[in-house]
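Below: a set of structures, written as structure tokens.
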Structure I
Amino acid sequence: MSDRLKGKRAFVTAGAAGIGRACALAFAREGATVFATDLNEAGVAELGKDGIEVAKLDVRDSAAVAAMAKRVGKVDILLNAAGFVHHGTVLECSDDEWDFSFDINVKSMHRTIRSFLPGMLEGGRGSIVNIASAAGVFKAAPNRYVYGATKAAVAALTRAVAADFITKGIRCNCICPGTIETPSMLDRAAAAGPNGREMFVSRQPMGRLGTADEIAALAVYLASDESSFTTGVAHVIDGGWTL
């Protein structure tokens, strides 16, 4: 299939790399007009070569998010991909680390949804797709204390938005990936030692890591009219990790 998102406008956060970048490119390939943002201005600028409009945005800045929504105007699709993976148990999580994780992983979505939802409501339609995680939503993972807590919050936020606006043409779903090979994941693997990547792979029932493009394929489905009867759902895509 092609042109699954033709005529739709999409806004993407964390578009410079990983899942956010893959989703922005997939949306554009399927015919959407895409506006991608990231704090990494140089990284997100690369998407401009693919006809995607780009801008620097700090999703931890409420005023900046609101101003960006006014600049972009109405969108049909909102893809929230900004996130941070904190390593450690409750004993290794300071108050500042707790606050930072919730700010970027959860409150950023609150900011973007609050800013873009009025335009969706005015248009009578909209699909919001939040990137959560299999960790915290479906299964606990070692040393993912605050990360798991934030992703569980994302799933709850998703259901709340879905329930509140189900009669207004708004759908809100979240994607719960397992271990996906992205630049940030590879950085964590490198920090774990010379065999870090192999360690991550060894925990995967399929014997491999997931790809950002596989997550983007699910995001396209949730953004498209093909999923018009789907809302408030946490979609696990983890290669069987939670089995």
Structure II
Amino acid sequence: MAALESFPNAGLIWTPQQLKERLGDENLVILDMRPSHEIMTGIIPGAAHFDLYGVHLAQTTAELMREYIDMMRSQMGLRGVGMDRTVLAYEAESGIRAARAFWLLEYFGHKDVHVLDGGISAWKAAGFETTQEMRAPKPHSLPITPREEIFISADDLNAKLGDENLAVLDTRADDEWLGSNTRGGPRGGTIPGGIHLEWTNYLDNEGKFKPAAELAALFESAGITRDKAIVPF
């Protein structure tokens, strides 16, 4: 817990103990973001399943973004997510699936969304139980007010390349950057001026976030500093 308290926004990340203390709270929505085959081994009690990783956009035009937002709003609402409810997202570790759900809800204007540090692996390591029973979620209304200030389209980013006050952070896997994994495209490399720092570098050996001071030093050494607008992808 002490390691998390060193973060400026420590409340965004929950420990297994914090989640355990909230189990059974009707105002809490727990989202298991893992692939379907992984949830068969057990989930955190009360969790609803939502693997949004395969649902993405190849372009970020305004029209496509509106369609994507409407789809995500509907899917999350069907799983009980509401603006008046606390939301906790988790996966196997502190990974990109839970992070994507977190960002989407932040973009939607949600004020009370969190990520489980270390994911279900940390939950199990803490000795807490899992279950293979999943209750039917109670659909909830999810009106949204997108925070346009935390989103940038590909076209808008392209127009800003070269701005010294902008830092473009490439968080993809090394093999995507090298081009040996073509999931992100047939070529290697990155956006011009982009700084490549794979997201796994942000985690410790247990899949939890590294201490705030260590992460700050890592980012600053790569040129990702607090005085710049940062665009991760």
Working back from -8500 (helix-only ellipticity at 222 nm (-39500 (n - 2.57) for each DSSP H run of 4 or more, over all residues; to 500), computed), options I, II, answer is structure II
With mean count of other Cβ atoms within 10 Å over residues 109-116 as the yardstick, tell me which of I, II scores highest.
I
I, II: which one has Cα Rg over 2.2 N^0.38 Å, as calculated, at 1.04?
II
If Kirkwood radius over Cα pairs in Å, for residues 77-220 alone computes to 16.2, which of I, II did it come from?
I
Structure from which 2.7 was derived, distance in nm of label points 7 Å out along Cα→Cβ at positions 53 and 69, options I, II:
II
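Where a number appears in this text, it was derived from the coordinates with a stated rule and is not lab data. Since the model is a prediction, treat every value here as computed from it, not as a measurement. Cβ atoms are built from the backbone, for glycine too; each structure is taken alone.
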